[in-house]
Structure 1
Amino acid sequence: MVTVNNVMNWTSGTMSGSGRTRIAPGATLNVNNSGVLMLQRTLENGGTTLWTGANITMDSAVITNRAGALFHAQNSATLMQRSGLNRLDNAGTFRKSANTGTTTLTTGVSLNNYNTVELRSGILAANGGYISGSNALLNCAIGGTTPGTGFARLQVGGTVNLNGSLSVDLINGFLPATNDSFAVLTAGTRTGAFANFFYPSNEVTMQLSNTANSVIVRVSGVVFRQPMLFTPVPSGSNVLLSWTAQTNRTYRLEFNRDVSPTNWEAVPGDVTTLSNTASKFDSWTPSNRFYRVRALP
């Protein structure tokens, strides 16, 4: 056994021979290659593996991600089969982030999840199959409506038999609209179902539905957030008014010369926003103006 107790940079070459390469708890393996690497033994990660480089070729090999360990793919590279049966066994956290492309496990490389697969961006293509244990969790981030660039997806080749739990998170200030839908998992054929579904209920309500080859998260309701105005910012002969917002909502900026509950006038032009902030210019005036913003139905 070869044990790494500090930091190892795997930039080229082959890991071969009997036994295993062990990344100890607290240690780090940086897989930052520019060319193809070859794995012909067991790579056991008990610490942190950061995969930022190019493809890894597996030749009758196993990657074992232990409980408490992190295998972090920050690329759109491929775990590819050369020969034999290969697998990635995840008992810790397998995370994909920082890249909106597709990280691929080819046919002949199976992904067995017994703990957490966390997809923060892009697509994870498990073309060699995906097995979900009863205590496993698939977590997908949602930051837009387009698969890969907007929300993360697990894409399974062939048949997937689902088990365990699914959770989704909203990121980057994104708030979906009612009836938005997100196919967070696709497969050639789907059997089984997630036993549990978790979502950010303080912001949205969501429902889970299954089709013959996908799992779809659908937004059934959105919790209203009262807009809050920021401090006005002078800009030449204008003043910029900004406020907190919800995506896919229309707002009306209004002004009054005092704080009377009546006689509010609209600054011309309503604002429909696709982000978590909105803004509008108004002209400087010689008299005071008080502003408020209203979310329209």
Structure 2
Amino acid sequence: MDTLYEPLKSQLDKKPKTYRNLARKEYLKVAKQRRPSRKEIRKAIKKQLQYIKRNLSHIDHLIERGSTLEVLTPSEYKSLLVVAEVYRQQQWMYEHRTLRVDDRIVSLSQPHIRPIVRGKAGSPVEFGAKLSASVRDGYVFLDRISWDNFNEAGDLKAQIEAFQQHTGVYPESVHVDRIYRTRSNRAFCKEKGIRISGPPLGRPPGNVSPQKKKQALEDEKIRNAIEGKFGISKRRFSLNRVMAKLPHTSQTAIAITFLVMNLSTLLRQFFCLFLCNTLSLRLVLSTSINSIYAGGIINNKSS
């Protein structure tokens, strides 16, 4: 509003009132309360919506008087569009007395971020990109990345088909979490002759053979690889500190993180191979030298 008012300063008698300081005080009056009631929250939301509606109407009036949106910077123009959409969403939720709306915006600087309910004790709601990844021979493959919440169980078939296209054969077994063990995924794995980890559907049997218990333990150990990859990516490769703001730059930073992880795995395997070859060569040379030295001693004794 301040930027749009500058070209019309000589034509208008006075600047439109914004009540920004009063709106800030009204917001802090409720935000600083420990447990505000629903009535107080609803009343505060109504006041803030009225302030925003007033300011948006002033902006429309300035544009009608001759000011153009070209004087705004790209970031200011984007913020104006985001604020207008936030006002529409919040006004709709206020009128319908609900706390949910499709594609709800929770950040003005990053409007693409969506709240994802996880149900964890420390953070029941998380914000950021949701990933679907798989591990093959120690390497992580980023199969899907989205800013919206999705059910990762629907990606199992595509991941298995990608493995088949890459290797030419279907995997012997897949080791997945409980959320992946749906009837559809079980039927798909049975059709392709793939063993899926975890107990079968239905009531658990009374007596479980030691062989099945051992197999279940081995499957769980193998499945822990993907959990460990996520932990390593956050602790060592700063996946939990993505500082990019735009959606495509954030996705690039996330993809580069997994690329560096795979390069680190490749380097570790190459170093192990080089070390094994070096030790084998030293063992061969040591054996040859000892044989030659022993032969020299025998010759000396025979002479």
Discussion item. Given 11.9 as the derived value for mean count of other Cβ atoms within 10 Å over residues 161-168, which of the supplied structures 1, 2 does it correspond to?
Written reply: 2
Fill in: Source structure (of 1, 2) for mean count of other Cβ atoms within 10 Å over residues 9-16, computed value 9.4
2
Worksheet item: For which of 1, 2 does mean projected area of the Cα convex hull in nm², calculated from the coordinates, equal 19.4?
Response: 1
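Upon calculation of mean count of other Cβ atoms within 10 Å over residues 209-216 from the atomic coordinates, which of the structures 1, 2 produces 10.5?
Label of the source structure: 2.
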Worksheet item: Here distance in nm of label points 7 Å out along Cα→Cβ at positions 49 and 129 was calculated and came to 3.5; which of the structures 1, 2 was it taken from?
Response: 2
Worksheet item: When distance in nm of label points 7 Å out along Cα→Cβ at positions 113 and 265 is calculated, the result is 5.7; to which of the structures 1, 2 does this value belong?
Response: 1
Worksheet item: Comparing structures 1, 2 by distance in nm of label points 7 Å out along Cα→Cβ at positions 145 and 201, which one has the largest value?
Response: 2
Worksheet item: Thinking of 1, 2, which structure, once helix-only ellipticity at 222 nm (-39500 (n - 2.57) for each DSSP H run of 4 or more, over all residues; to 500) is computed, gives back 0?
Response: 1
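Each value in this text was obtained by applying a stated rule to the coordinates, not by laboratory testing. Predicted, not measured: the structure shown is a model, and the values here were computed from it. Cβ atoms are built from the backbone, for glycine too; each structure is taken alone.
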